[in-house]
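Asker: The structures considered in this document are given below.
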Structure I
Amino acid sequence: MSLNLRLMAPNRTVWNSQAQEVILSTNSGQVGILPNHASLLTALDIGIVKIRTANQWTTMALMGGFAMIEDNQMTILVNEAEKASDIDPQEAQAAFEQARSNLETAQGRKQKIEAQLAFRRAKARLEAVNQVSRA
């Protein structure tokens, strides 16, 4: 048994295939989804999603959105998604370090909020790359 998973960003369908397991970063923590999961609608945080097909895992960085599951049909709508295999590890590390530096030096409320958001995005991309390198 499997889930029919469709992951969509505003400009493209990122994933449209079967999955045996999905692990999502929600606003209240990580959630694992298996076939026959109870109906669910949840907000997604900036973070990673892990998708298992057979014995292979695919990891992606997600930039927030929503997930809905009902009757083994799962739809994930995100602001942006990037497959870990498409992320350059050195670029992700450099972007993370720059974002961390910007966060530490941010002044004023608006600049701190923007720096925090950029930091979380850079961290998600780096985590996605690191998940692949550990596999």
Structure II
Amino acid sequence: MDYAIRKDEHAAITATSNDAKITLYETWERSNRLSIMFIMSKIPMGMRGSVEQPEKVKDLIKMIDEQFNTLDQPINNNLIHNFSSTKLTGIKGVREHISKMRVIYAQLKKLDVVTPETFLVHYILNNLPL
């Protein structure tokens, strides 16, 4: 099914095309249609209007990727805010507080917001109450 994702589109069928070329083109075309239908079926109905129906699955993947890349900045801002505003509560304890901070730090690292791990250690220790 992912043939159209892995391979570029083959030349269109002409009167001089041999059986092998016709088979390759038909295989790619079927894979392309099935891939688009599968991806579109996984997009919620409310969001389908914001995604155009492209003719090639590679174009659809590129459009989806571009839409989600624009969302990274608000996510970064939210994670940085959570990281900097997380305070130790007496109920949960120090261990839970450090774990929560490490989880936020790992999420920031995945989004290429990298700070030295020594900063993390010093920041957490400095935010603990005396």
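Asker: Identify the structure, out of I, II, from whose coordinates distance in nm of label points 7 Å out along Cα→Cβ at positions 86 and 110 was calculated to give 3.1.
Answerer: On the way: I: 3.1; II: 1.4.
The read-out comes from structure I.
Asker: For structures I, II, calculate relative contact order in percent (Cα under 8 Å, 6 or more apart) and state which one comes out highest. Spell out each step's value before the answer.
Answerer: On the way: I: 23; II: 19.
That would be structure I.
Asker: When distance in nm of label points 7 Å out along Cα→Cβ at positions 62 and 78 is compared over structures I, II, which one is greatest?
Answerer: On the way: I: 0.7; II: 2.9.
Biggest value here belongs to II.
Asker: Have a look at I, II and say which one yields -0.64, -0.91, -1.07 for log10 I(q)/I(0) by the Debye sum over Cα atoms at q = 0.11, 0.17, 0.20 Å⁻¹, as calculated. Please list the in-between numbers first.
Answerer: Numbers: I: -0.41, -0.89, -1.14; II: -0.64, -0.91, -1.07.
Clearly, the read-out refers to II.
Asker: To test your reading of the models, identify which of I, II gives -11000 for helix-only ellipticity at 222 nm (-39500 (n - 2.57) for each DSSP H run of 4 or more, over all residues; to 500) when calculated. Walk me through the intermediate numbers first.
Answerer: On the way: I: -11000; II: -21000.
The structure behind it is I.
Asker: Still on this structure, I have one more. For distance in nm of label points 7 Å out along Cα→Cβ at positions 14 and 102, the calculated result is 2.0, so let me know which of I, II that is. Don't skip to the end; give the middle numbers.
Answerer: Details: I: 2.0; II: 6.4.
Going label by label, the one that fits is I.
Just so you know, all these numbers are worked out from the coordinates, no wet-lab data involved. Remember, predicted model here, so these are calculated numbers, not experimental data. Cβ atoms are built from the backbone, for glycine too; each structure is taken alone.
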